[in-house]
Structure P
C-alpha cells in the first residue's frame with residue numbers, strides 16, 4: 001500500500017467532570033496504536049488528544065468543591081496526563097479548551113462564521129431566541145418526546161426550561177450537501193452501520209443549532225457579542241484545528257490539516273456533532289473536511305453498563321499496576337473487534353495475559369534466547385537452507401506485514417494483533433516440530449543454528465508488527481537480540497535475513513512473567529449480596545437517624561492498617577468518625593464523597609480517638625463497598 005500524504009489522528013477531547021477511566025483509555029490507546037503503525041510504514045503522523053473544560057457542569061462542580069473552574073480543570077487535567085503517561089500514550093499535542101491558543105482560534109472561527117453566507121444565501125450565523133428543555137448533565141437541549149417520565153434518560157434528572165437570546169448556526173441548507181458527500185464517500189464514515197445512521201439523521205430535517213448561551217459565563221465570549229458565551233460544541237470541536245495552527249501557524253495548519261489524511265476517532269454518543277455539525281461548520285468557514293470519521297461502539301464491564309453509579313469504572317492506572325503498561329494496552333484493545341459494542345470481562349484479563357503474553361510470546365523469547373546461549377555460544381547463529389518447514393514459515397512471514405498494515409488502514413486493529421500473534425504461535429509450533437534439542441544430541445550443529453535463526457527471525461518480524469500495541473516490551477525483546485531502533489520499520493519486517501548473525505544474546509528477566517490469578521486484586525469489586533436480618537418494627541427503625549455527610553478530610557490512623565480518620569460535614573455541624581475502610585479506600589479517594597452515616601450514636605473511642613457516628617457500607621466475599629449518594633444532595637439531608 002502506497003500512502004503519499006501525512007496522517008493526523010484525533011481522539012475526542014475528554015470532559016473534565018471526572019477522573020479518567022478505561023472508556024477514555026480505549027479510544028486514546030487506539031489512536032496511539034494507529035499513529036505508531038503509520039510511522040512504522042514511514043508515514044509522517046500527528047496524534048492529538050486533550051480535554052474539554054468549559055460549560056455549566058464544570059462551573060457547578062467547581063462551586064460545590066469551593067474552587068474556581070480553572071483550578072478544578074487544572075487538577076483533573078493532570079490526572080489525564082498522568083494516566084496517559086502510565087499507559088505509554090505518546091500524543092504529539094495535548095489541547096485544552098482553556099488554553100489561550102485555543103480561545104483565540106475559536107474566536108477567529110466564530111468571526112469567520114459570522115461573516116459567512118450559507119448555501120441558500122442567508123447568513124450562516126444569526127441571532128434568535130431559544131426556548132427549550134436543557135439538561136445540564138448532557139450540556140444540550142432535549143426534545144420533550146425524548147424524556148422518560150419527565151426525566152433526561154441518561155442523567156435521570158428533570159431538565160430546566162430555558163428561554164434566552166442565542167446565536168444560531170444555519171444548519172439546514174448544508175444537510176443535502178452533506179448527505180451527498182456521505183453517499184459518495186467524499187466524507188467517509190465508518191463502520192458502515194454508523195454511516196447508515198448518519199444518513200438517517202440527514203433525512204430527518206435537523207434544525208439549526210444554538211452556538212451560544214446568554215446565561216453561561218464559564219466559556220469563551222463571542223467576539224461579536226461578548227455578552228454571549230460560546231456553547232460547548234462550537235467551543236470544543238474546533239480543538240481539532242486550533243491544535244495544528246488554525247489562527248496562528250499557517251504552515252503547520254497546511255501540513256497537518258490541508259495536506260494530511262485527517263481521521264477522527266470517537267464513541268457513538270457524539271456521532272451527530274462530529275458527522276453533521278462539525279463538517280457543516282467547516283464548510284461554512286471554507287475549511288477542508290476531515291477525511292474519515294471512525295465511530296466505535298460502547299462497552300459494558302462484566303456484562304453491565306459502565307457508570308459511576310454502578311461502581312465499575314476501572315481506573316487504567318490500577319490495571320497498569322497489576323498487568324504492566326503494554327499488557328494493559330493489549331488486554332483492553334484485544335478483547336473484542338475494534339468498532340463494535342463489546343463487553344470487557346475482568347475475569348478474562350489474567351487468563352488472556354497468561355495465554356497470549358506469558359505462554360506464547362514471552363515463552364518464545366525465552367526459549368529461542370536460551371537455546372542460542374546453550375547451543376550457539378550465546379550469539380545469533382548463521383541461517384541454514386536445509387531446514388524442514390522453514391520455507392513455509394518464510395512465505396507466511398513475507399506477506400504478513402502488508403496484511404497487518406492493510407488491517408490497520410481499515411481500522412481492524414484486533415485483526416492486526418491477531419495476525420501477529422498467530423505468527424508467534426506458528427513459530428512456537430515450528431520450534432516444537434524442528435526440535436533443535438534433538439538435532440543437538442545428533443550432532444547436527446548447522447541445522448540447530450538454522451532452526452534457531454529461523455525462529456529468531458520470525459520472532460523479530462512478529463515483534464515489529466506488535467510494536468504499536470506493546471512498544472516498551474518489543475524494545476525489551478529486541479534488546480535480547482541486540483537489535484537497534486533504526487531497523488524498527490515495516491520495511492524491515494518485509495525483508496528476510498535481517499537478524500544480524502553474531503549479535504550477542506542478552507537474556508535478563510522474563511518478558512512477561514506468568515501471573516497467578518488467585519493473587520490479582522479485583523478492579524471491579526463484586527456487588528454486595530443481600531444479608532438476612534431479624535425483622536424490626538417501624539418504630540424501632542425510626543429511631544435510627546441516617547444523614548448524608550460530605551467527607552472534607554481523611555487520613556490514616558497511625559499503626560492501624562484498616563482505619564481511616566474522617567472529618568465530615570453534616571450540614572449543621574462538622575464531626576470526626578473512625579471507619580475501618582483503609583484497605584479498600586485510600587484517604588485521597590474519600591475526600592468529596594457523599595456518604596451515609598448513622599448520626600445519633602453515642603460517641604465511641606477507637607485507638608484513643610473519638611468517633612461520633614458510623615458510616616454505612618456493604619461487604620461481600622471480603623470486599624467492602626461504601627454506600628454513597630449521587631447528585632447534589634446537601635450535607636445533613638435525612639435518609640428514610
Structure Q
C-alpha cells in the first residue's frame with residue numbers, strides 16, 4: 001500500500017504501539033534539542049537520572065534565550081550548560097551563535113531523522129525533512145537518557161501546494177494563510193505533510209518558516225519531502241553527504257486534505273493578540289507603525305534578511321520608528337556581511353542585534369505604551385513582548401521592510417512601483433563558521449569535567465505521590481486559548497530563574513492574577529479551571545512544574561494543548577476534561593472540590609472521574625495512557641522513572657514494593 005512520508009518515518013522509528021490515530025505510540029529519537037530557557041532544568045533532570053553520557057545519536061544545547069546579562073544569574077546558567085554539555089556529551093552552541101532552530105538546520109539537521117526539542121518551534125526542522133516534535137524538558141531529558149518518546153499517534157494531514165508565490169509574497173504568508181483558514185486549534189493532533197508541485201518552489205529555509213509556525217496551528221509537527229532543494233541547502237553548508245531523497249509514495253492517502261495555490265497567496269498579517277487573527281495587509285494598510293523587528297526564530301535566515309537589506313538599500317527607515325534586525329545565526333550575519341548587507345542596514349538606520357531570540361521571548365525590545373509593533377516572529381500572545389496591553393502584529397519580512405520605510409503598514413506589492421523585486425536566493429556556498437560550537441569531548445576526558453553550578457541553580461524539587469482522596473480549592477478560573485505565556489511568563493525579569501523553581505513560581509499567572517502565587521502557597525492543595533485549548537503555545541514545562549510546586553494538583557479544562565497536557569502528567573498534575581463542557585459554567589474560584597478514592601479509580605483504569613462540589617457531582621474525563629496513570633500515581637514522571645520496576649510489581653500501584 002502506498003505510504004505518505006510521515007508514516008514512513010514514524011514506522012522506521014516506532015518502538016511501541018500501532019499507528020492508529022489517538023492511541024499512544026513510542027518513538028525512537030535520533031536528535032535532541034535544548035535551549036537555555038528550558039535546558040537548565042532539563043539538564044538537572046537528566047543529571048538526576050545518574051547517567052554518565054547521553055544515549056542519543058546527537059544531543060544539542062543552544063544558548064539563545066537568556067542572553068541579557070543584567071546580573072550573574074544568566075552567566076551562571078551559561079557556564080553550567082557549557083560544563084554540563086562537556087561532561088555528558090552534548091554539543092553546545094554558545095551565546096551569540098544563533099537561534100537553536102536556525103543553527104540546527106544549518107549544521108546538524110539530517111533528512112528522515114527524528115528530533116525532540118524542548119521548544120515548541122523545534123518543528124522548524126521540517127525544512128530539513130526531519131520529523132521534529134516539541135516537548136517538555138523532562139521528555140527531552142528522558143530521550144537523552146535513551147528512553148523512547150511517548151505521544152498520541154497523530155493524524156496525517158496532507159496539504160497539497162501548487163503554483164508559485166508571486167513577487168513580494170513569501171513563505172510567512174503561506175503559514176499565515178493556514179492560520180487564517182484553520183485557527184490556532186486547527187492542527188491539534190495532526191502532522192501536517194506538505195506535498196505537490198508547489199513544494200519544489202520553496203527553499204529549505206522557506207520550508208523551515210512554515211514548519212516553525214505550524215506550532216501556532218497546534219500541530220504535532222510539520223513535514224516536507226527531502227528533494228533537490230534540500231540537497232542544494234546541505235551542499236551549500238558543506239554537508240551534502242547527509243542528504244537522502246525522501247518523499248511520499250505516488251497515490252498515497254492522508255487522513256485529511258487541504259490545497260493551497262501559491263500563486264493566489266497575498267501579503268497577510270496577524271493582528272493582536274493571536275497568530276490566527278489574520279487579515280490581508282491591504283485591508284488595514286495605513287496603520288501607523290512605531291516599531292519593526294525582523295528575525296528571531298522565524299524569518300531570520302539569509303534570504304529573509306538579505307531581502308530586507310535589498311529593500312532598504314539606499315533608503316532610510318521612517319524617522320519616527322525603530323527598526324531592529326535579529327539574525328538567526330552568526331552564520332547568517334557573516335553571509336549578510338559577505339554580500340554587503342550590513343552597510344545597507346546601518347545606512348538605512350536599522351539596529352543590528354546579536355543572533356538570538358531576544359524580543360520574541362520578551363528579552364528586551366519591548367514596544368512603548370500604545371505603540372504598534374510589526375514583527376516577523378511566530379507569536380503575539382498578550383504581553384509576550386514585555387509590554388502590558390501590547391499591539392503586536394505578525395508579518396513577512398517584505399511587509400516589515402515596506403512598512404519600515406513608509407512608517408505605516410504597507411502592502412509590499414506597493415514597492416513594485418518604486419523598485420524591482422529583490423528576488424534574493426540562498427548562496428550556492430555559505431560562509432561556514434563552527435567556532436562558537438563546543439563539540440563533545442571523548443568519554444574518558446568528559447568524566448573528568450567538573451559541572452559548575454552557580455547559586456541560582458537549585459536542585460529539582462521533591463513531589464509526593466498522589467493521595468487516595470483529594471480535596472482542592474479552585475484558585476483560578478481562566479478562559480479559552482490560555483497560553484503558557486499567560487501561565488508562566490517569560491521576559492528578562494522571569495527567565496533568569498528558570499533553574500530556580502521556588503523563585504520562578506512566584507510569577508505563575510502573574511499576568512492574569514498577580515496574587516495567585518501567594519494565594520496558592522497559603523492553600524494546601526489547589527485546582528485551576530480552563531476553557532478550550534488550555535496551555536497552547538510554548539513547550540515550557542515550567543508552566544506545569546511551577547504550579548505543581550505551589551500545590552496545584554488538578555487542572556480541569558474543556559480541552560488541553562498536547563505539550564502542556566503531557567507536562568502536567570510529567571509533574572503529577574491531574575489533567576481532567578469536562579465530560580459536559582457546559583459544566584465549566586458551574587465552577588467558580590473559591591469552590592472546594594473533593595475527589596474521594598481518586599487513587600483507587602486511577603489504578604482500576606477509570607476514565608470518568610466524579611468531582612463533588614457543593615451539593616452536586618460533576619463528571620470529568622481522564623484521557624491518559626496506562627503509562628501516564630503510573631506516572632500520576634508516582635507523583636510525576638521523574639519519580640516513576642527513578643523507581644522503575646518497583647511500581648510494576650505493585651498490583652495496586654499504591655506504594656513502592658520492598
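No value in this document is a laboratory result; all are computed from the given coordinates. Values in this document were obtained by computation on a predicted structure and should not be read as measured data. Cβ atoms are built from the backbone, for glycine too; each structure is taken alone.
Given -7500 as the derived value for helix-only ellipticity at 222 nm (-39500 (n - 2.57) for each DSSP H run of 4 or more, over all residues; to 500), which of the supplied structures P, Q does it correspond to? That value comes from structure Q.
Given that log10 I(q)/I(0) by the Debye sum over Cα atoms at q = 0.06, 0.10, 0.11, 0.12 Å⁻¹, derived from a single structure, equals -0.43, -1.03, -1.15, -1.27, which label among P, Q identifies that structure? Value -0.43, -1.03, -1.15, -1.27 for log10 I(q)/I(0) by the Debye sum over Cα atoms at q = 0.06, 0.10, 0.11, 0.12 Å⁻¹ corresponds to P out of P, Q. State the single structure among P, Q that was used to calculate FRET efficiency 1/(1 + (r/R0)^6) of positions 307 and 523 (r between Cβ atoms, R0 = 35 Å, to 0.05), giving 0.10. The read-out comes from structure Q.
Which one of P, Q has distance in nm of label points 7 Å out along Cα→Cβ at positions 475 and 595, as calculated from the coordinates, equal to 4.2? The value was obtained from structure P.
If Rg/Rh (Cα atoms, Kirkwood Rh), for residues 11-162 alone is computed to be 1.04, which of P, Q is the source?
Among P, Q, the structure yielding 1.04 for Rg/Rh (Cα atoms, Kirkwood Rh), for residues 11-162 alone is P.
Supply the structure label, taken from P, Q, corresponding to distance in nm of label points 7 Å out along Cα→Cβ at positions 179 and 363 with the calculated value 5.8. Derived from the structure labelled P. Calculated for structures P, Q, distance in nm of label points 7 Å out along Cα→Cβ at positions 147 and 403 is largest in P.
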